[in-house]
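Input: structures, listed below.
What follows is calculated from the coordinates using simple rules that are stated; it is not laboratory data. Just so we're clear, the structure is a prediction, and the values are computed from it rather than from any experiment. Cβ atoms are built from the backbone, for glycine too; each structure is taken alone.
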Structure P
Amino acid sequence: MINWNRIDSVFLDMDGTLLDLHFDNHFWLEHVPRRYAEAKGMSLEAAKAELGGRYQSILGTLEWYCVDHWSRALGLDIALLKEEVDHLIAVHPHVREFLEAMRRMRKRVVLVTNAHQKSLALKLERTRLGGCFDAVVCAHDLGLAKEEAGFWERLRRVEPFDPERTLFVDDSHAVLAAARGYGIRWLLAVLRPDSRQPPKGDGGFAAIHDFSEILPRL
């Protein structure tokens, strides 16, 4: 699936790829609606219906991933609410082994995430994965989400890479499609971003259930 001799850079998504998406799904679909319902004096069902529509309206944009946007829009301290359930933040199986293998092989490993800086800081602190990367690139610092075509050119300005010699792993088919459109040669989808949910389709991309499937044999 992967010819490691032809790869110099390894770009990795965070939520759903390195980390279990269960935290984010629980947070946005259960925890935020519960706190929103309490704050507004409405039923949980009504809160879920309202928030579902609001989420959908900006899905795939940088605002959707922005903690500060949702704090303003909902009148809630989203960063603080994340800390209430941060015990659910978990690293997917075999991720640490994979990152260690990449270091031994001297690949340049870059975390490339849409997560807001506040979410990123919380998750890196909780998982202690920060030291595993040569660089961390947050889409909010570049002003575009990974789904947007212009993101990849902006990324290249701050993190030079050869698209033909780059591997990118993500659980979002829309993000992978944008990366493919830019010309990144090696792309992998994650089939089970949320450990509590069944695997999803591959979206037409080569795909893995977990990182043990691409651990190099050293």
Structure Q
Amino acid sequence: MAGLKNKTLRGVLFDWDGTLIDSYGADSSAYLAMFREVGIPWGLEELAQHYSPNWYRVYRAAKLPRARWDDADRAWRTQYAKHSPRLMAGARQVLNRLGRVHHLGLVTSGDRERVMRQLRAFRLTRVFGARVCSGDTPERKPHPAPLRLALKQLRLEPSVCVYVGDSPEDLEMAKRAGVRAIAVLGPFPTEKRLRAARPDFLLESIRELPDVLEKLGG
């Protein structure tokens, strides 16, 4: 990250699921229930092998016909609503600390209604100056469009920002948008592919983030 060391870090943008919120239990339960409803014989092993924050990639891998995607979406949301995910340990403290000196943004593949409901429940809505969710751009991660939209909303250049996420798609999106990426290991089954993507920094916990950013001159 040598390029960022010569500039003042101004913006820190985050993924949501698996990075700031521990939603794997809710997410995986919703997937398994949906698979049963649409008649796909998948379990946790298959989900782990093909998991992507872009759930339509999962549908394609499972060979779910396009005509059934809306049904699958409804089944997933119905099951997910039965769960109450919690913030990742230390996430609130990290956001409070970083928010004092940086502009914060959220770029997630989650649908807006669900993510905004969770932000309100955790009293985090006002923490983020930009909140980009699924559907806000025609393209999805790992396309750079969602991150570029957040940068536009924050009025920040890519060179003075970092993006923090827990999947290879997060790293690819950040790279394509010209933003430095920091990977954090979360509860979702992405660790093997995340390590293979060779991020500049790989954190064991979100709690490590402020110290890493200080090393970058932020």
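Give the label, chosen from P, Q, of the structure having the highest value of mean count of other Cβ atoms within 10 Å over residues 120-127.
Max of mean count of other Cβ atoms within 10 Å over residues 120-127: P.
Determine which structure produced the value 0.40 for FRET efficiency 1/(1 + (r/R0)^6) of positions 64 and 144 (r between Cβ atoms, R0 = 25 Å, to 0.05), calculated from the coordinates; the candidates are P, Q.
It was calculated from structure Q.
When distance in nm of label points 7 Å out along Cα→Cβ at positions 72 and 176 is calculated, the result is 2.0; to which of the structures P, Q does this value belong?
Q
Say we calculate distance in nm of label points 7 Å out along Cα→Cβ at positions 56 and 112 for every structure; which of P, Q gives the highest result?
Between P, Q, the highest calculated value is found for P.
When mean count of other Cβ atoms within 10 Å over residues 48-55 is computed for each of P, Q, which one produces 14.1?
P
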